[in-house]
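Just so it is clear, none of the values below were taken in a lab; they were calculated from the coordinates. Keep in mind the model is a prediction, meaning the values are calculated, not measured. Cβ atoms are built from the backbone, for glycine too; each structure is taken alone.
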Structure 1
């Protein structure tokens, strides 16, 4: 599932930044970088969630990932804060929808297979 989502996320970023003459391979590298950070952050937050008094920290995961995506997009593509915020919301929202759809498709395929 992850190997399908990373190129799709890279394509979403490419669609929103193609006027800046960035190549698709650059957005794939950006996608790999972002997903590596996301997996690391989610792993750390899940480990922190095992500690009883730190369990509420896991609620911060989507917020941390959204802020990091905003910072990355602003740093790499150098656009204004408003433009980057708009693109972060759209790209992040489409990515969440694609994760949900692919998860449902995978669950459906596993039920049908067995």
Structure 2
């Protein structure tokens, strides 16, 4: 199966699927899938009050990427992953992810379902 066929068989990737971003047990954002272009997934983001604490991390990550400051962008990404859990519709947390939340209320991310795939 090629990478584009995965969206046909994975219900987590369908348009309208809802992913959640959690801080501890609190849902701080809901990501509703709008498009999949493997390995990236794109969504509209609905934020909740708990998200505001992390908004500067996402903004800082974007600034670092725009400025070509890869180490700084990676540091922001590490802080995001260290603080937040990304879950697909089935509610099981993903092992590893790279998430970008944009100022326009959209997001893009890629993920690994299990840690073994993330390090190989």
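Which structure, out of 1, 2, was distance in nm of label points 7 Å out along Cα→Cβ at positions 84 and 100 derived from, given a value of 2.7? Matching structure: 1. For the structures shown (1, 2), distance in nm of label points 7 Å out along Cα→Cβ at positions 68 and 92 is largest in 2.
Set 1, 2, criterion distance in nm of label points 7 Å out along Cα→Cβ at positions 36 and 76: the highest-scoring structure is 2.
Could you figure out which one of 1, 2 the value -8000 for helix-only ellipticity at 222 nm (-39500 (n - 2.57) for each DSSP H run of 4 or more, over all residues; to 500) was computed from? So the calculation was done on 2. Comparing distance in nm of label points 7 Å out along Cα→Cβ at positions 44 and 60 across structures 1, 2, the highest figure comes from 2. Can you say which of 1, 2 returns 26, 21, 12 when semi-axes √(5λ) of the Cα gyration tensor in Å is computed? Working through the options, I get structure 1.
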